[in-house]
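Each value in this text was obtained by applying a stated rule to the coordinates, not by laboratory testing. Because the structure is predicted, anything quoted here is derived from the model rather than measured.
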Structure 1
Amino acid sequence: MLGGGTLKPQQHVTEVVRETARSNLIEALEQSKPHWPLPNPPLMDPDFPPIHPNGVESLIEKTLNIFDAESIVFERHLQSIVEIMVPYKMSLTQKPFEEYEKWLINRKEEVAERILFAMCTDWFSRALDEFAPDTERWWIAIFMLNGLCQKPHGQSVYQGYHLLESIALASRPGAWHSNKESGPHEMSWDPNAKVPRLGIIVHERGVQSALWLMERLEKSEDSRRLLLIEWIVLLLERQELVVPLAIGEKMLRAADDCFLEIPIRLSICLPRLVEADLETGLKLLEKLSNREEVNVQRGLADVLTRLFRRIEWKALPYLEKMLLSNDKTVLAAASSTVGDIRFLDEELFANKLFELITHPEIIVRRNLVSHLRSYITIFPKDERGIFSTLWLDGDEVLAIRLRELLIRLDEVNTECFALIIKKIHTKNALSLQPLWDVLEVRRKERTLQWKRYLNDDGPLPASIHSDNL
């Protein structure tokens, strides 16, 4: 109620969301209380040196007072967030608050969270203004951000990371941290000009403040530690920040975490670390590979191809280890990566295929078919008999995949096709019948030519196409 009358829909939504946001802010500030003292602001005005707050209770009271005073800012953020969250069809109306009051109130927690992060971003913008830094806003902003970042999803991940990066660079949130790269898309571009490109420049005091925040998360409960890993995944895209923020060391410590989601997430972003810091990346790879949890091994198996492209021969022992796994998912991913060996050693690639064609798990044998195109291109005579062995395996799925490859091979490389089916015909002529059934539908006369050729009654049929396999 307001003035004894019924609240209008927009006023009602505003009051409900404001009350929710204020209670969530109090909870966030309470959760941030143990983390004291706060780091010094990265930017300072020499004429107005920063004064650290006297106590945590006074800072909480000051934060709430500022929140209450900035009602216009609150309403502005509410309006913009409603425009973002309301579905498109709903947004076509000119009165979203009136029409969808209930829809918004049911999502008051999400709306309140977005508003709190938006207000925190505003305060950081004032604190990190390089011309007139507001140190008073710094204390409440860093204190509030530490309390808001509790969940490993939503605003805590993306907006939290955005603010962390701004702190490390001592730059206002939303600022473009590097300069654009000139090119032919610009009318003023000079192809002969040599313009130095400035990358991201970290700020020493900003890095110290960012490390303080990251250390608070690293020493907290499971959800906050996982949130830190989510930030690290994003930070790996900013290679200039990897060393200053000690990302590699944090990942090495996290590799021993008992909360299983953390090492799983680390395995997924491992290739990025290898790119930024090879030595630390190899150490992390070794630690993760020694963990016995099957989900961690699955995560490593998923990125094995990316690791081969970065560390080449050093990835081979881990492939060998995964091929000895008892988990079918790990075996499936590892067998799909065998083809990467051909970039290291073609003979080793062929020998590994020959070794795996008799693997007891059918998923491994099925996955080998995807590598046979490369194998046949390198070894068209198939001296190891890999193709014929797989053809006679007896598995229906395997036979279908091989039949598709043989049909294509018949069209583009007749000599190779002839060598393969000759070996199969010698071992078991009846096994070729499913292939003949398909070829007869496509080209009946050509099928007869192949049968006569196998029985030494006719010449080798000519190729249909000259394309590559």
Structure 2
Amino acid sequence: MAEIELEPPASPGDPGDGAPTRAQRPRSRDELELEIESLAYGGRGVARRDGYVVFVSGALPGDRVRAAITRSKRHFAEARTVELLSPSPDRVPDRCDHGGEPCPGAPWQGLAYERQLAHKQGQVDDALRRIGGLDGFELAPILPAAERWRYRNKLEYSFGLAGDRGDAEASGGELVLGFHARGRWDRIVDARDCLLASERNNARRNELRDWARATALAPYDRRSQHGVLRNLVIREGRRTGQLQSRLVTSAAEIPRPPVDLHTIVEDPRASGTDGPTGALGAEYLEEELCGLRFRISHRAFFQTNTEMAESLYELALEMAGLGGSERVYDLFCGIGTLSLVLARRAGEVWGIELVDDAITDAERNAELNGVGNARFRAGDVRTGIRPLLEETGRPDVVVVDPPRAGLSKKVVRRLIECEARRIVYVSCNPTTLAPNAAQLGEAGYRLRLLQPVDMFPQTPHIECVALLERPRVARGSAPEPGTPGREAEDVPEGAP
């Protein structure tokens, strides 16, 4: 198993636990020479200095680096690599770089792909056993990615100025369009050919850079809160061939941009890409997945690796074990991708999603594909499960696909109240899957199978699909300890 450490320590120890004193600890901006021993969850290298742990971004096991401390705590510090003094003998040459800067979106490209897979397999196993305290489950070998490069169907780029270290209007550098440099929010590295993106995506970005330079519009600067050009988001329908671009700017008079969508961020202090959006070209992107066609609005979530998303959903469908008559809940259903895949083998599917636009997409997608047994509700999963139970009755299977933060304890309790025989948990973060699975285990569910899937080669990110089952309770017998009974429906919403 690959050596993986969890970071940072969950809580400090006692005063006499041997932690270095404040005077002994490195300070922010100190530079240290460090030998990287292993990888922490999340992808940072782990080094030790007289027993004191330092998590180093941009470093791999076997590297000797000079690192600048960015954060210093009692038991650990965080740092970023300033110089690679001696590379690990296991390092492979970087393939994707931007002007000599390693691609920030491919922090693990220095690891051979087989080692990437081994580390990810180890991350999943370590998280479930150490964080969740779980055992006795089957951990299947990780499913490798179909493509190791040029697999992303969506990329977000930022505008900046070349060599910028200060105020954007005073810098005088050439306008660039690319990514934030590793560990930096104030410097953008120009991208010409990012190997995570398709050639068509790269060509569209380069075309927009040329337009932006011709307009002489200034990039937005977060420090001075001046400037216009903020971000460019490009999405691609890998199966349909459609390309959709969205320009994000501050409020200003600008020439009509050659993009499909234009988002205006009206508050100068705001960050991100949300704001009023107008259509200048194609308002929706269409894509095909698992033999279905989907229409995707710009705010809606869609898996960024189309090919591996098919594998992920097919695994979820297989674990659901549907025979054609079951009632299925799909929690965090998004635009209905997995819901509609499940609906082909289920009696009925009910999806819940917080984002109204995504529910609108889901309903249109069901109609587009002629699926009549899938229905959708807009709302918070935490407060939406009980009303759905009252409306539909208990599900046979529940599928959950939460964000990286996982499920809150209250959502897990609502999930337990569903009394589903089978739960399929699609996770993008094994460290949040682990406590959720442990809480479900206390209610009688058992983790049977865990299948890691490599959706994001060259990065530490990992997806997995978990199957949890609860033994059937014979009619008239007492439920297993921790298993909720029907009276759980009568517990007030505000109760724990």
Structure 3
Amino acid sequence: MRSQNVLILDDEKGFRDEIGDFLSDEGFHVVSAGMPSEAVKLMETDKIDIGLFDVRLPERDGIDLLGEVKKKYPNMEIIVMTGFGDMATVIRAMRSGASDFLSKPFKLNEIKETIERVSKYQRIKSYHHLNDSTNQSPVEGLIGSSDAIKNVYKQLSQVAKADDATVLFTGESGTGKELMARILHSLSKRSGKTFLPVNCSTIPDELFENEFFGHTKGSFTDAKTDQVGIFEAADNGTLFLDEIGEMKYTIQAKLLRVIEDKSVSRIGTHKDKKINVRILAATNQDLQKMIENKTFRADLFHRLNILNIQMPPLREHKEDIPELFDHFTQFYIKKLDKEIKRIDRNILPALQKYNFPGNVRELKNMIERAVIMCDSEILTMDCFNNLDLLINENKYADSTIGNYLSLPAIEREAIVKALHRSKNNKSKAAKMLSISRQALDRKMQKYGIN
């Protein structure tokens, strides 16, 4: 396999030379530029695999250049270099197509690890014949300039500095909790290490210990080899526990012990192994209410909730809908190769009247369906199936929220609506709600929904 071509774009020559010498010693073919115009010429003559771009450059903005480069060279991976905690720049870079980012100052080994991580993704894309220009998903939940979203960005910047503290992300489905957790990991000192997301609702109770702790060869009938558990796999990195509220009460004590002791022992041995893992967790449930109902442990909640980031529902920052609408519309018009040239001016006001129980994810899915259904040069209200009906449903939803003002009431209402819209197809309803089928069954039982 040929060595990869890396382009370093930074206006500080000493910095370029240091990184270039290091990467050359590591086996990469390196070219460098101090000006965007020089970088453009190099990209025209050399096949660049990975770009390492500073965002503060003479001549022009680095992220604007990034966007143009991704359009012209969609298979080129770009890593941006930003100031530590510069969340606004990180968000812009991700939306423009950056594969990863490094926060200055950073160590040379971090550059190598980041490039290797990006290279793995590049090889996977090549194997599956993927192309970023048509298959890259839009960044959900990170678009907007409202005070609510800016506050989340600010919290992330602050929390990233507390490298070992556990963080609990709370908020409704579709608000972008996992994406925020990924950004938090990337901003932390663990950014060069593993980020391992685990959906707690998908792991059967009887397999919890085997999945999380691993096992030794011969510890049970089918244990033909040693197996590393989830905690060991995430060692020195970040473990993201999604839907933590779905974990059974009896199992929660085992998770708490690992968090407190910072050690695990595989099934089949009593030997403890120390681990260094940052725990991030997320839930769309009211854990305080679950504590009262004795379905969630208070000690585990307090251990996870050392730092809390609440993701706002879309109905509380509707001023971001125009920007979200523009982003997703343009994305799907390009992805689906549609000839849409105009958009009915009545669509946006109508969308702003709807409360979006599925939040940003629901808006994105709605826009994708509308663009698919559009068979003319004008995107019209007719392309948004049943939007008027959904808006009318808001009246009932608003009264429900007003009467109860609780997450369980809102969650129950969202489930009822999803079942109604899917004509009681549980698999489709679970997909609309962005939860597993098993989680939907448990929630239906919990809320007495037949």
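Out of 1, 2, 3, which structure matches 31.7, 104 when Rg and Dmax of the Cα atoms in Å is calculated? The structure behind it is 1.
Upon calculation of helix-only ellipticity at 222 nm (-39500 (n - 2.57) for each DSSP H run of 4 or more, over all residues; to 500) from the atomic coordinates, which of the structures 1, 2, 3 produces -14500? Source structure for this number: 3. Taking semi-axes √(5λ) of the Cα gyration tensor in Å, for residues 387-426 alone from the coordinates of each of 1, 2, 3, which one would give 18, 12, 9? It must be structure 2, since only it matches.
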